[in-house]
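Right after this note come the structures.
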Structure 1
Amino acid sequence: MPSLEENKATVRHFMEAFWNQRNLQVADEVFAPDATAVNDPSTPPGPEGQRLAASTVFSGFPDFQVSIEKLVGEGNKVAAYYTRTGTHEGSFMGIAPTGKKISWTEMGLFHFNEDGKIQASWFETDVMAMMQQMGVIPSQG
């Protein structure tokens, strides 16, 4: 069973190599073949689901980057709080490109199996901030 520090290192590696460096094969290293995205059951299982999500994000935000703000864990679970940034230059969630540089936060919870692979993940995205910055819904105040 991997240590908590090893699991945290896996999350850091996933964020940096997969998201920032666009090495989508990293999903095979860190996700179990049958891994689930618990709060999005329409996502295909395992690494393929992660690559599909990345394809959607990268097509809307070609300069997309992620920066981990906080990383904590207990047992075989690691929680990450991070900032995502990118310029909305492609269609995203049916929204035509706005050319706006936006920044939003997300939280991810990763449950590791005994082999040190992510078995389940949960993601909560500040979609309201995204939509306001893209001008889809008005900002308050």
Structure 2
Amino acid sequence: MNFYYGSESDSLVSTLSNFRPDQKIFRSEYTALFDIETLKKNIDLSDFSVLKIDVEGSELKVIKSFKNEIAHNRPIILMEILPAYFESNIDKITRQNEIVKILKAFHYSTYRVIKKDEVLLNFVETFKIEVRSDLNNCE
């Protein structure tokens, strides 16, 4: 895991090597990561109703690995996707567009959580993930 700040509880940690190309990696640590087949050997995933994804850039990997379970269970998917910030961030934009494409193929509707100061205000249906910099509109 790549840490971009000195904090022990850095919430912006990512396993993607080029997740923040404009920032220096402060430190890296090894951590256990499990693929879906390993999880299924240890956790019953045959019936679940909510899938929460908050993985700092690896959302597409999670969605792809859970494709069969999503198709079977049709869970509510709660996902934070950090903004691409700039049109030049092609890797991030490509991953985001692929997520939208997969969700549309499963006939999911997508909504943005609208909040202010951590207070939920509304849900707004959206059909794409825009290039933006507002961290309040990432869920």
Structure 3
Amino acid sequence: MIAVRLLLKEKKGPTEVARLLGVSRSAVNQWQQALRRKGRSALKAKPHPGAKPRLNHYQRQKLVEILLRGPVQAGFATDLWTCPRVALVIQEHFGVIYHTAHVWRLLRSLGWSCQKPEQRARERDEAEIARWRHEEWPRIKKGRAS
């Protein structure tokens, strides 16, 4: 739009406009031709839609259903979804190959977030932990302040 103003209102030539804007003269010539043919609307920014999604709406819904059933139901040994596992499920069910980094983007677009299972020792004694928090920790905390 700056080029339009320079060309039309300030009557500058294409070479001078190119120099002022730091673009090639051919770019200014293309803008000038588009302006002549279709007016100012031809020079407005047009959003680029990006690549066509490899999974359609139905397939994405089906993927969510598969994921909600869980990894064990999908044939994995543990109940933890990972990007490589999801990529494998997508390939097996829909015949589409996804890189694991792109699987993460797909999952985020479906409203899924990273969930890491909490790891706790099998020997964990909840009663002893509660006792320690109520009896030992206040004593240790007070002793440190003195």
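Data for the structure
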| quantity | calculated |
| --- | --- |
| Among 1, 2, 3, structure where relative contact order in percent (Cα under 8 Å, 6 or more apart) as derived comes to 23 | 1 |
| FRET efficiency 1/(1 + (r/R0)^6) of positions 30 and 110 (r between Cβ atoms, R0 = 35 Å, to 0.05) - structure with the largest value, from 1, 2, 3 | 1 |
| Test item: P(r) over Cα pairs in 10 Å bins from 0, in percent calculated as 10, 37, 36, 16, 0, pick one of 1, 2, 3 | 2 |
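Bear in mind these aren't lab numbers, they're just calculated from the coordinates by the rules spelled out. These numbers were taken from a predicted model, which means no experiment stands behind them. Cβ atoms are built from the backbone, for glycine too; each structure is taken alone.
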